[in-house]
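Structures for review follow.
No value in this document is a laboratory result; all are computed from the given coordinates. Here the structure is a predicted model, which means the values were calculated and not measured. Cβ atoms are built from the backbone, for glycine too; each structure is taken alone.
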Structure I
Amino acid sequence: MDTRLRLDSIVNLARQYDYDAAHAHQVECLAGTLFMELAEYHKLDRADRKLLEYAAILHDIGYKVSSAGHHRHTFMMILTEPLTVFERTEVKIIANVARYHRKALPSVEHTIYGSLGEADRSRVDYLAAMLRVADSLDRSHKALVRELTCEATEDSIILNVVADQDLPAEADALARRGDLFRNVFRKTPRLEVQLPKLATPQAVFQTA
């Protein structure tokens, strides 16, 4: 399937619901980076990365209905839209990943998630865990994270980010939304912020 056609269909859907493009695409970028940085742990393929990025673009479209429970509105909006360039199972995966970017964790008691096969439920778990972290890293909606790399320790994944300022809102969001990540990766996500070094003043030479 043409990836350009797929991306266009996702972006057109997002625009239909007046999405916050700057935030959505920052989260898309962060989620894609996390996917690559953590490849040895989730062992998913490139097609799964694209599903994650599509879910990232759409994750907040439910705000068009209501801010309260917007993740559930997003879920239903994705499921009911005619995304004909995707297979139905792919639509379910995108919808579930977007749904679980906040609040409740995946559960087989949730009908659409429970209808997926075991392998697809595992995909949703990993992808949603990364989306929760990516969304947390842009909690302020100001695209403050300029670079992101990951470093594994025995019990943690250190999220090394470069930013122009401290990130208290992002750190707080990560602390609250890191639960699914801990469950699936068996490591706690921890934020380390690297601020740019101040430039060393240059000596001024004057000629007589």
Structure II
Amino acid sequence: MNSPAIGQVPPSFRLPSGQGPHVGPEDYRGRSNLIVWFTKGMACAFCRQHMSQLLRGYPAFRSLNTEILEVTPTTPDRGRLYASKFNIPFPYLCDPDHGALRSWGLDVRSHSIGWYARALYTGFKAPEPPSDFGKLHPSFGEMPKLVADEDMGFFILDKNSVIRFALAGSYIVQTPPTGPVASRAIPSNDEIVRELERCGQALAR
């Protein structure tokens, strides 16, 4: 299954949030734009770096009538801990069985035990990128999901839930094959603002 493309209305979902209520894209339809970001969540150092970037841009996004839905494989209990401890202002959604992720055509690939062992070893060796959250030690139960070969997805939806920007692919990037490990980059805040401004212009026509 392919991930939803620009111009399409993607499948909806409802998930428990770290802040408490169940939340989904339909809650915002007709009211605001959405950034829907499928990510490994707070336990991932690279994700914390990207979360820091989005938090710095959040006031500008809100001024353009936009909310962020961060969809993670975090369990609801752990999600509530993260949302309260780090005061995450946008819904931190918990999708531990990857149901919402798969419904959007994003994949979780299976590998041999050796592959996961190498991924875990490489992850431990990789320098932790800086973030506004500081260091965080994931729980033992989160470790398998950190090394899972899953897709990242970053989508911008207009008020009518139509996708106006889409970026998806394997979360972990290693270039060259034996070089440093990093996560797939998300757009810069300036790029996101430009896409959100285009959303408003398209609906005004």
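Brief remarks follow.
- Label whose coordinates, when relative contact order in percent (Cα under 8 Å, 6 or more apart) is calculated, return 19 (choices I, II): I
- Of the structures I, II, the one that 0.45 was derived from, the read-out being FRET efficiency 1/(1 + (r/R0)^6) of positions 2 and 18 (r between Cβ atoms, R0 = 25 Å, to 0.05): I
- When distance in nm of label points 7 Å out along Cα→Cβ at positions 114 and 146 is computed for each of I, II, the largest belongs to: I
- Read-out distance in nm of label points 7 Å out along Cα→Cβ at positions 26 and 194, computed value 3.5, structure in I, II: II
- Cα Rg over 2.2 N^0.38 Å - structure with the largest value, from I, II: I
- Structure from which -10000 was derived, helix-only ellipticity at 222 nm (-39500 (n - 2.57) for each DSSP H run of 4 or more, over all residues; to 500), options I, II: II
- Entry that produces 38, 28, 24 once Cα extents along the principal axes in Å, for residues 34-129 alone is calculated, selected from I, II: I
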